[in-house]
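Got some structures for you, see below.
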Structure P
Amino acid sequence: MTPRHWIALTALISGIVATYLHLWKIGLAGTLACGGGHGCEVAQFSSYGYFLRQDVALIGAVGYALIFITALIGTRPSRLDDSRVTMALVALILPAFLFTLRLKYGEFIVLKTFCPWCAVSATTITLHVLLVIADWRRVRRTMPPTSA
């Protein structure tokens, strides 16, 4: 499996988690399964749970859907070595990683709490950074040498 396959798989999983968090937040998913410290509730309903008046979990669900679709397109045999797919993944993953750093700062430093569901997303997007670097290296090796 290529890094793109792994990105697609993990984006699908984290997209489901983000969707679950969003549905819970708007009252459509019942009880939130979280640890005893209520870190999920604290994080979700804090100012860090919203960005530009939008639910961060919804932003994550949409972002992971875009990453999933892009990575999945990139697994087609005709696109497997297409560097444009890798660049599109970089354009989606890098801002998401930087945004996640902001959220983790808010969760750990400001709110002094821990949300296990948020940790799934943070782990996934960090893994995506490593995988997209690996994909960039893989694609670069398959490119024909340029003539000067």
Structure Q
Amino acid sequence: MEILLKKDVANLGYAGEIVKVKAGYAMNYLIPQGFAVSATESVKKQHAETIKQRAHKEAKLVSDAEALAATVNAQVLEIKVKVSESGKLYGSVTTMDLAEALNAKGLNIDKKDITILAGEVKELGEYEASVKIYKAIKGTFKFKVVAE
């Protein structure tokens, strides 16, 4: 019997897949528990259309993400911080500071998606950061830490 999985099922498949199972397993467990529906012709057609639409949306998301990555790669930020007479920062530059600077330039990026490649930034100088934009698409940008 063919079924369309509505949820991931261990050792069987992932949500959205059409798989063959024994009729008893499908009728007595998978369908009553809400894990699957019977794969009739109409369900298969609807599933095929859903896959087409999902592929179209995915292509648009990837193209938008690549455009955003190109914009991020072109950025060079200047972060102004307070420093002591010896040149040490009061505190450190964090991903929140970088997210605010990117948002000020019109790029809506969350601080959780930013990774500073040098680790902690506690001195003046030039550094690099990475931004996770969408799945495997990442962008990198440089930023300068300067005294106020």
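What follows is calculated from the coordinates using simple rules that are stated; it is not laboratory data. Predicted model only: the values in this text are computed from it and were never measured. Cβ atoms are built from the backbone, for glycine too; each structure is taken alone.
Taking Cα Rg over 2.2 N^0.38 Å from the coordinates of each of P, Q, which one would give 1.67? Considering all the candidates, the number was obtained from Q. Computing distance in nm of label points 7 Å out along Cα→Cβ at positions 81 and 129 across structures P, Q gives 3.0 for structure P.
Given a computed value of 2.7 for distance in nm of label points 7 Å out along Cα→Cβ at positions 25 and 89, which structure among P, Q does it belong to? Computing distance in nm of label points 7 Å out along Cα→Cβ at positions 25 and 89 on every structure in P, Q gives 2.7 only for P. To test your reading of the models, identify which of P, Q gives -22500 for helix-only ellipticity at 222 nm (-39500 (n - 2.57) for each DSSP H run of 4 or more, over all residues; to 500) when calculated. For helix-only ellipticity at 222 nm (-39500 (n - 2.57) for each DSSP H run of 4 or more, over all residues; to 500), the value -22500 is produced by structure P. Taking 0.25 as the value of FRET efficiency 1/(1 + (r/R0)^6) of positions 41 and 73 (r between Cβ atoms, R0 = 30 Å, to 0.05) derived from one of the structures shown (P, Q), identify that structure. Only structure P yields this read-out. Where does the value 20 come from, among P, Q, when relative contact order in percent (Cα under 8 Å, 6 or more apart) is the thing being computed? So the calculation was done on Q.
Look at distance in nm of label points 7 Å out along Cα→Cβ at positions 33 and 49 for each of P, Q: the largest one is in Q.
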